[in-house]
1. Where does the value -11500 come from, among P, Q, when helix-only ellipticity at 222 nm (-39500 (n - 2.57) for each DSSP H run of 4 or more, over all residues; to 500) is the thing being computed?
2. Where does the value 15.1 come from, among P, Q, when mean count of other Cβ atoms within 10 Å over residues 102-109 is the thing being computed?
3. Quick check: 22 is what I get for relative contact order in percent (Cα under 8 Å, 6 or more apart), calculated from one of P, Q. Which structure matches?
4. If you work out distance in nm of label points 7 Å out along Cα→Cβ at positions 150 and 190 for P, Q, which one comes out largest?
5. Given a value of 18.2, 56 for Rg and Dmax of the Cα atoms in Å, calculated from one of P, Q, which structure does it belong to?
6. Assign the value 2.4, calculated as distance in nm of label points 7 Å out along Cα→Cβ at positions 158 and 246, to the correct structure from P, Q.
Structure P
Amino acid sequence: MMPGVIAACAAVAGSAYAQIDPWEFEVYPYATEQRGVVELETLNAVVANGHSTPDAGTGAQFPSQSTWFNAYELTYGLTDRIEAAAYLNLALPRGQGLWYSGSKYRLRGRLFDEETLPVNLGWYLELEWHKSPQFDDANLELELRPIMEKDFGRLSLVANPVFEKVLSGAGRNQGFEFGYRNAVYYRWLKYLSPGVEFYGGCGLIDDTDPLRDQQHYIFPVLWGALPNGIEYSVGPGSGLTPNSDRVIMKFNIELERYVGALFGPSSENSWFF
């Protein structure tokens with residue numbers, strides 16, 4: 001999975017520094033939040049071995065070394081097939097205070113019931129606002145992702161191709177950028193299971209960056225569900241290109257609670273909502 005994606009990204013070389021979203025080392029599955037359920041999640045990534053100069057790795061106007069990226073995500077299950085979420089993004093660069101770095105708002109859904117199609121399909125739509133220029137030269141971005149998942153017994157393959165378009169700020173006259181968030185998970189125990197996640201950014205679809213300027217990461221992870229609706233995902237990430245940070249530690253934890261549904265159950269014949 002990973003070598004093929006990197007080879008595709010390297011097939012055409014242009015210029016534009018492809019970066020990933022360090023506030024969201026997470027691969028989204030086909031399944032959505034249940035109707036009427038609220039989930040509060042904190043996503044954390046600490047650059048254990050990064051770059052000492054700005055504009056490299058996950059850094060923007062600050063060196064990435066020792067930076068802590070912290071996000072809070074509040075998700076609500078609108079229907080049986082669609083959820084809505086809002087994010088608060090914070091960052092703690094080394095030698096600086098805790099900064100507000102931006103906000104995100106998204107809708108995510110699944111198509112048809114599970115195993116209706118050979119591959120389970122979903123969709124993802126996001127608007128992301130950055131605090132500029134500290135954390136991104138683009139003020140507002142649109143992100144689109146198809147979600148694909150296929151299970152083989154206890155093994156799950158998940159692919160999230162990422163298409164981003166700058167709507168305001170630097171790059172607004174350019175086309176879509178391409179990246180990916182993919183994973184292989186093995187459901188061993190409910191509270192403890194292994195997996196491998198892959199993240200990367202290639203640059204503009206029609207003008208990808210030289211491979212050395214792209215960012216690609218591989219994360220071996222442990223994940224599982226604990227009592228009282230708590231779930232977690234933790235692991236070290238290794239950068240695979242010179243422009244990637246060398247080591248990033250991620251730790252995500254989420255808490256789910258049923259609060260009540262706004263809408264009635266989805267029709268069994270519905271394929272979208």
Structure Q
Amino acid sequence: MTPHILSRRTFLAFSATLPWALRSPALSSIPVGLELYSVRKELQRDPQATVRAVAKMGYQCVEFYAPYFQWSEDETKQMRKLLDDLGIRCFSTHNDSSSMNAENLARARDKNLILGCKYMVMASSKPGPGLDGWKAVADALNSADEQLEKSGLHAGYHNHELEFTPIENQRPIEVLAKNTKPSIMLQLDIGTCLKAGSDPVAWIRANPGRIRSLHLKEWSPDAAKGYSVLFGEGIADWKAIFAAAESVGGAEYYLIEQEGSRFSELDTAERCLQAFRAAHPG
């Protein structure tokens with residue numbers, strides 16, 4: 001029997017009909033979204049109008065943060081319907097560490113499943129003293145991941161400056177990476193990594209396949225500016241960061257995040273997206 005060989009043109013045409021998650025990275029661009037903490041005042045005032053505004057700007061996904069945990073099941077379903085109507089995704093949520101303990105994990109899991117997420121990210125932690133405290137955080141992440149993967153979800157961890165600040169001659173983020181399962185995403189916040197004096201590109205290359213999403217937050221060493229600079233106005237080497245994230249890190253989606261700027265929240269989000277598109281046209 002003669003095998004049927006697809007031409008490249010036929011293969012590309014066929015692949016375009018597949019769900020985006022099945023496509024090769026070479027055949028589809030990485031979605032860019034907004035961590036909704038960036039528009040937190042607007043989100044608190046009118047969640048649905050804010051998500052509509054963000055989608056209209058051209059963002060392809062959003063990341064809800066801790067207050068989503070208080071939504072009712074109906075509110076969560078209404079938000080999922082809105083996301084579907086707008087054609088955007090929520091790949092992950094940010095969660096207080098308490099939302100991922102044994103008491104609250106099932107509730108958070110169910111909301112993430114409704115929203116269509118892949119990852120539940122621990123947004124920060126309050127570890128006990130020393131490196132043993134961070135090992136306990138790793139244990140908690142492993143325990144949560146073990147439960148979540150039964151439903152097709154995985155845990156993740158988001159760094160701040162603390163995780164990149166050495167204690168006992170070791171950075172806590174290294175303890176987390178070493179002591180957590182490979183299935184747990186290490187969501188890299190670029191701005192806080194830079195402020196702590198670490199190299200985000202080196203960190204990505206040291207952890208292949210685990211940097212599946214990145215918070216594209218800028219930072220300036222000018223104390224008057226700090227995190228308030230827009231995307232592209234700080235010291236981040238975005239070209240090198242994107243290259244490492246996509247060739248080694250396993251990046252699945254990007255998330256722009258702003259803690260505040262000289263512009264309004266929505267104007268800031270739109271300006272950052274425009275700057276991102278210029279820096280990452282693919």
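1. Comparing all candidates, it corresponds to Q.
2. The correct label is Q.
3. This figure was derived from P.
4. Structure Q gives the largest value of distance in nm of label points 7 Å out along Cα→Cβ at positions 150 and 190 among P, Q.
5. Among P, Q, the structure yielding 18.2, 56 for Rg and Dmax of the Cα atoms in Å is P.
6. Considering all the candidates, the number was obtained from Q.
Laboratory data are not the source of any read-out in this text; all were calculated from the coordinates shown. Model, not experiment: these values are computed from the prediction. Cβ atoms are built from the backbone, for glycine too; each structure is taken alone.
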